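A.B. asks: Just below sit the structures, each encoded as structure tokens.
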Structure P
Amino acid sequence: MSCARCNTEAPLSKQGWCAECDRAYDKWVRQYASDVIWPLLTGMTILTSVALVLPLLGVGSLIATLGVFTGFGTFYGLSRYNVRRRRRQFLSDSLPRAYLPSKT
């Protein structure tokens, strides 16, 4: 099978890319290592507000426990969204136009 990114015939990874494209993506995505900060802060803000503030306001502990799962779910969902967004960005911007496979 050919690589989904560069169309070379090589063994493929789970994403459908050759080893060279996988290494290029790993190198490229490290520039954006700080992307983990905003999903983490958002998830922890939700976790703190729901799990700590609601019991102080008199809401039951079951709701506070659900707040913990909500905060972690927010963090997980936002981080998955971020990974997909960066992968799409890498696929659209990483190769010069001459190297992109033509549709003939």
Structure Q
Amino acid sequence: MTAYDRALELVDKLTAEGINATVDPRSATPPCVLIPPPRRTYDVACGYTAGWQVWALVPGTGTADAFKALDLLVDQVSAVFPVETAELASYSLTPDNPPFPAYRIEFSEGI
């Protein structure tokens, strides 16, 4: 299985729970979860540990509304994936647009 195939499976798991998710920043429309390629650690036979850093994105600026929306989205993702950490950040989908309020959500799995 490729990392891309696994990312698509992760998207399917999220969308099955009613969460807007994608692997392609061009189709990301916050509120959503963006799943980019994972960090790879070649520490298992015939594979690797994928360190996923998925992004929970919400529209707007860093207001209380964004806080509530991010809080809900991170909780929803945590119910689907074995989340290890979630760190407040910002994420820009394109260089010419302002960044969105975001959480970088991390978990690992063998592939």
Structure R
Amino acid sequence: MQIITNWQARPLQCLADMPEKIRADFDYIDDDFDYRFVCYRGEWHDVFDTQRIEADSGRAHNIGFAMRVHPGSPLAHFDAIESDTYFSGLLYRLVDDDSVIVGRYFS
């Protein structure tokens, strides 16, 4: 697996601060003031529309839809995954409440 990132934090935006043309792409959002969008390589992504990544501790989890990975996996350095295809997608690492590190993965 190859992961490409520059480890630079990118600011999260809320829907109310985005241009009207881009807002139309996210018409399923009700709350205009949730900081949940990031612009990566010229495209806007909703970081809430991802799957959580969780290091596998060997315990069974009854709820949630986390992607369980080995603690030594490169994916364990990230908090969430958004798949484009079966072999590629985006990875997110939440830095704080208003910024995120974005990476791209290929297998």
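A.B. asks: Figure out for me which of the structures P, Q, R the number -500 belongs to, where helix-only ellipticity at 222 nm (-39500 (n - 2.57) for each DSSP H run of 4 or more, over all residues; to 500) was derived from the coordinates.
C.D. replies: Answer by label: R.
A.B. asks: Computing mean count of other Cβ atoms within 10 Å over residues 32-39 gives 16.2 for which of P, Q, R?
C.D. replies: R
Rule-based calculations on the coordinates, nothing more; no lab input. What you are looking at is a predicted structure, and each value in this text was computed from that prediction instead of being measured. Cβ atoms are built from the backbone, for glycine too; each structure is taken alone.
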